[in-house]
Structure P
Amino acid sequence: MVPQTFIFIGRSGSGKGTQANLLTERLRPTPVIYIEPGEHIRKFIQTDSLAARAAEEIMRQGERHPSFLPIWLWSDILLNKFTGNEVLIFDGAARALIEAEALDGALHFFKIKQPMVIFLDVSVETATQRLVDRGRVYDSEEENRKRFVWFERDVKPVIDYYRANQDYYRLLTIDGHKTIEEIQQAIAASL
């Protein structure tokens, strides 16, 4: 199957995780390395270190972590687990232009051909309602508002970066307001 790497991008509450998980299931029994930086950071903050405590404070404030942290986490996974036989699925990476450039370097290093970027485009109102419906205990209205601010400030330039580099990336923009099944079908049709 081409491409062998998928990068899901969109606002918090856009459905990235849902669609990335559905794609993972669809690809079975093909081995998949699923990289979700937010989840890896949540695991990291459970450790006892100065860095973990600082990362936890940033998360509590609803801010975006400094780029070195997610880059280190997914780089460690790629360097230690990726054999070249797995499909790579990134859920919520990259969240800043420097992260996109670092990921670009990693994908070229591993000779990945035509990664597919799946941008789930949803309104702030829809994303807000979905986050409220999820009822995640670490999300407050203020934290969600901050996430939407840094999405506009930091993540939108990443989408523009992928759009400008379509000689290497395949960018698929999907209306994230559609049903889970309709979005899944749009992704499947693009494979």
Structure Q
Amino acid sequence: MRSLIRQLRPAVILVGLFTVICGLIYPLLVTGIGQVAFGGKADGSLIHRDGKVVASSLIGQPFSAPIYFHPRPSAAGDGYDATASGGSNLGPTSAQLLDLVSQRVAAYRSENSLADNVTVPVDAVTASGSGFDPHISVANALLQAPRIAAARGVDVATVRQMVAEHTADRMLGVLGEPGVNVVELNLALDGR
């Protein structure tokens, strides 16, 4: 019995020690560094209006009123359902995807009063991988600008200027394409 206790004691001590190190000290250290070094980003890049959290700049929201820029379609169920986050898993040869894109192109042209010969940006008719992408292309935003200007009763140049002010450059200057955060832009339009 004494031999068993002598062998178990180091195992129990190590389990306790690593539980404290990995379960308490490390998470607290990483959280503290995140709060000091990254501030609001560590808390989810929350956007506050009138003392209340209204959104996160990292998560898209469904805007459908004519006075707002519309985000990419969401593959995450109806209404940006967080429990259904993910892509549609429809490949480029899928007839279902082609039908869905055709329907979205027609709807986009109709709601933005576009002629049949106007090229619709890909991001306006295809969902992002997560279904919650808050960004749209600059081309997508500029095609929506006349609709928003008319619905809000403002000059289209004013809306285009706001698009330019809310356009984020490529990451590290070379990765990806410039994009417009729909959530931030729509909140700026409301605050105007």
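Overview of results
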read-out: Origin of the value 37, 33, 19, where Cα extents along the principal axes in Å, for residues 56-143 alone was derived from one of P, Q; value: Q
read-out: Computed 6.0 for distance in nm of label points 7 Å out along Cα→Cβ at positions 8 and 88 - originating structure among P, Q; value: Q
read-out: Which of P, Q leads on percent of Cα pairs over 21 Å apart, largest value; value: Q
read-out: Distance in nm of label points 7 Å out along Cα→Cβ at positions 16 and 160 - highest-scoring structure of P, Q; value: Q
read-out: Relative contact order in percent (Cα under 8 Å, 6 or more apart) - highest-scoring structure of P, Q; value: P
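Taken together, the values in this text are just the output of simple stated rules run on the coordinates, not laboratory data. Predicted model, so just to flag it, every value in this text is computed and none were measured. Cβ atoms are built from the backbone, for glycine too; each structure is taken alone.
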